[in-house]
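Laboratory data are not the source of any read-out in this text; all were calculated from the coordinates shown. Being a predicted model, the structure only gives us computed values, none of them experimental. Cβ atoms are built from the backbone, for glycine too; each structure is taken alone.
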Structure 1
Amino acid sequence: MGREWKTVKLGELLELLTDYHANGSYKKLKEHVTLLDEPDYAIMIRTTNFENNNFDTSLKYITKDAYEFLKKSKVFCGDIVMNKIANAGSCYYVHNFKQPVSLAMNLFLLRIDQSLAIPKYIFFYLKANENYVKSFAEGSVTKTITKKAVKNLDVTLPSLSKQKAIAHILGSLDDKIELNRQMNATLEGMAQALFKSWFVDFDPVIDNALAAGNPIPEAFAARAETRRKALADWTVNRDVAKHFPAAFQFSGEMGWIPKGWEMTKISELLEVKYGKAHKNLSEGHIPVYGSGGLMRHADKSLYEGESVLIPRKGTLSNILYLNEKFWTVDTMFYTIPKIKFTPKYMFYHLKSLDFESMNVGSAVPSMTTKVLNELLVLMPEKMMLQNFDAILNSYFLKIKENNTQSKTLSNLRDTLLPKLISGEIRIPEAEKITEEALA
C-alpha cells in the first residue's frame, strides 16, 4: 500500500447519514405512510429487497404524498443502504431505479461526499471489511449498529482516480452478474408466458378453431377476439398451432378443454418421493433443498435428473424444477417422471395451483402424498409436450449458462475485492484479469 493511501473516519466522508425515523414520530409516520402491494408513485426499499437482490417480485410502494412526507430519507442512485438491526452492518449500493425510492425502517442511508470519495468504492470497501463493520453492532439478542458507530468506522482511501478505477473493475463484474440475472428473469417470464398461452389460454387451439370456422365456447370469446385481430395482423406464428386441435370439448372437472386432451391424476405422471435427513452428510458441491429453498451443499445426492420439488411442510407454494444431482430434506418432496417430456410442463402446472389452500396442517402448513396424487392435471398430446419441452430446454440451458458465469464472476469479484482494497494487487493486473473474465 503506497503513501497516497490514508485512513479516515467514515463520518468525515458523509454528506448525509439518516433513517426512516428522521421524518417524525411513530404516530406521525403511521398517519402519513402506508405500504402498498400494488405499484404506486415510489418504491419503499426494504431489507428483504437488497439482501435477496430482489427488486422484481417483493416490492412495496407508497403514494406521492407519503414520499414527500418522507423527504428526509429519499434514496438516490449512488447512495449506500446499511442494515442497522439484525444483520447489522450489511450494505447495498443503490443503482438507478425507474421511479422514486424511499427508505423503509431498520436501515441507514449513507450519502457520500463525492468531492472526497467515490461512493461505489466506499461500498466495496465496506463489503470487503464486513466483519469489521459488523463488529461495531451491539446487543445480546438483536445486534444493532448506531449512527455514532457508523461515523467512527475507519476507511482506507487511495487517490480519487484509484478509487474510481477500483470501483470500475469491481462494478463491471457486478454489472455483468446483474445483467445475467435480468436475462434469466426475462427467460423465466418467457417460459411462464408460453405455458399460459398454450395450456391455460389455449391460444393455438383458438387460432385453429377460428381458421376452421369451428365454434368458440363463450368462456373463450374475449380471448378469441384478441386472437382474431392478431391473426388478421399476421402477428401470430401459425406453425405453432399445427400440432394442436381445432376444437373444444366439455369436461365436467375443468369446463371446456381442447378436443382430444384428457384429465389425469398426478400419480399417473409423477412418482412423489420423500426427502431424507441431511445432518450426517459431509460438505460438498451437491445442493440440498428444503421447503424454503437451497439450504447447503453436501457430498451425496438423493436423485439425479429432471425433477419437480414440492414442499411437504412450510412454504407450500415454493415449487422448484431441477435437472441435476440434488438432495431434499424431509420438508420437501421430490418427484420422478413416469412419462417423457412432462417435468417442465408439470412444474408450471403445479406453480399455477394454490397449494396454500390445500394445507392439511394446523400449526405448520403441510402437504401429503395422498392429496398430491389425487390432483387432476390436463394432459395434452405427446407432440405438444415435446415441442414445449424443446423450447424450454433452450431457455433453461441459457439460464444455467448465465448462472455458471455469474458464479465464476462472483468468485472472482470476491477474490479481487480485498486485494484491491488493501493494495495487494495492482490496478492494471486486476483490469487484465477482469477483461479476460468478461470476454
Structure 2
Amino acid sequence: MILLHPPRRFLIPVVLLCLLLPLFGGCGQSAGATGTTLSIWYGTDDPVERVWSQQLARRFQSAHPTIHVTLQDLSFEDINTKLQLVLSAGDPPDLAYTTPRGPGIPAYVHAHRLLDLTSAADAHRWSERLRPGLLAQYNQPFAYIGARPSSVVAVPTALAAVGIMANQRLLAHLRLRIPTTLSEFERALAIAKTAGFTPIGMGNADGWLGDDWYLTLVNSLVPVSSLRAEQRLDPTFSFRRPPFLRAAAILERWARAGYFTHDFGGLDAQEGVDQFFHGQTLLQMVSSSENPQIVQDEAQTGLPIRVFAFPRAAGGGIVPLSGYEGWIVPKAARHPAAAATFITSLLSPGTTQFLQRHSVVTSHAPSSSSPSATAWVREYVDVVNTAKAGVYLDAAPVSNLNATMEANVQLLLQGYEPPTFLVKSLQEVYSSHGHGGSTTRIDGEF
C-alpha cells in the first residue's frame, strides 16, 4: 500500500521542522545555506541585449556571493502577459525590468501590486545617481493611477531618446549634409527618392515608430514648455491646435510620396533597422533603446552611420527623452531587500560603464559614452546632452492614449484615415481621460 500522507506519529516533527527551517534559511525560495536566490524577469525584444543582460546577473553575483541570481529574458509581449498573471497569483519574481507604458507598470500600480521604493531610493541616493530630476519625472505619471504622490515605484537605468540615423555613404553619394532645418530635411528626402533610394527607413508593425515620428514632429513645431501641460493633464491642453494637425499632414504627405520603407506596416522595428543596413536607405528614426542591435548591424555590414537630432522650427535640434524601462519590486517579492541592493548596483559606476560598453545611453548623471564606443554612439550621447529635451506625448497618464496614437498614426500612414481623424481621436481619449479612443493591443515598447 502506498501512503498518501505521513503517519500521525511523524506529523508533529514535520510541522516543527517546517516552522524552524526558515529561521536557518532552509524553507522558501532560497539557496539553502549558501544564501538567497533573487529571481529577475527582464523584458527586451532586442536579441543582442538578451545575451549581455545575463552578465548583469553574473556581475552582481560576483560582488554578492551569498545571493544567487536567476535572470530570465522575456519579450515585451510575454512579460506583459505573464507578469500580470503571477502578480495576481501572488507568486511574482523579486524584481522585474519592464515598460512604463500600458500594459506595463501603470497596470501594476493601478492594481496596487508594487512595492513603494521611496525609502530605499532615499537611503541609497538613487536620485543623485541619475540625471537631475529624472527619477521624479519618471514616477510622476504613476501618481495619477494609484501611487502615492512623490513616491518611487520604478527606477530607469537607460534612456529612450529619439534620434535620426543617417547613412553616411548615401549622404556623400547624394552630396547631402546633415539637415538642420525641416525644409533641408524634406529636400533630402526628395533627392533620395528621385535617385531611387528609400528616403526613410521604417518598420512599424509594432506601431511605436510611427508614434515616435508624430510626437517628434509635434515637438519640433511647438514650444516644449507648452507640451508639458499634457503630462499634467491640464484641461486647457488640446490636440486640435494647428501644429498637431500640421505634424499629421506632414506624415501623410511623406507617406503619399512613397518616402517610407516598402511594406513598413508588415515589418517590426528590429526588422526595419536590419533593412536600413542593406545600404539603400538614407535616414531612419531610431530610439536609443535600439543601440545594441544597431551596433551589431554596423559591425556586420561596415556601413558608416551618423546620428543627429531632428531639426526644430525655432532652431537647433529636438530629442524626445524619457527614462526607458523601469526596475520594479512586487509587493509579494520574497527578497525585497536583495532586490533593492541589485537596483543600487545597477546605478554604480562599474555597472554604468558596463552598460555604456554595450552602447546603452544610460540614465546616470551625467550621460556619457564608453571610451571604446563607436563614433556614432558617442555622437548619439552628445546629441542627447546638447539638443533640446522633448516630451513623449504618448506617455501622459491617460489610459489608451499610447494605443490610440500608435493605431491611428499607423492608419494615417497607410492612407486609411486623414490627419483630422488622428487629432480628433487623440483629443477624444485625452479629454475623456482614457474612456474614448482606440483599444488596440500594444506591447509598450518605445
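Worth pointing out:
- Each of structures 1, 2 was scored by distance in nm of label points 7 Å out along Cα→Cβ at positions 42 and 218; the highest score is held by 1.
- In this comparison of 1, 2, the computed figure 24 for relative contact order in percent (Cα under 8 Å, 6 or more apart) is attributed to 2.
- When distance in nm of label points 7 Å out along Cα→Cβ at positions 322 and 362 is calculated for each of 1, 2, the greatest value falls to 1.
- Which entry (1, 2) yields the derived value 2.1 for distance in nm of label points 7 Å out along Cα→Cβ at positions 250 and 418: 2
- When P(r) over Cα pairs in 10 Å bins from 0, in percent is computed for each of 1, 2, the one that comes out at 4, 20, 30, 24, 12, 5, 3, 1, 0 is 2.
- Ranking 1, 2 by distance in nm of label points 7 Å out along Cα→Cβ at positions 154 and 354, the structure that comes out highest: 1
- With mean count of other Cβ atoms within 10 Å over residues 90-97 derived as 23.0, matching label from 1, 2: 2
- Structure with the greatest value (metric FRET efficiency 1/(1 + (r/R0)^6) of positions 114 and 274 (r between Cβ atoms, R0 = 41 Å, to 0.05), set 1, 2): 2
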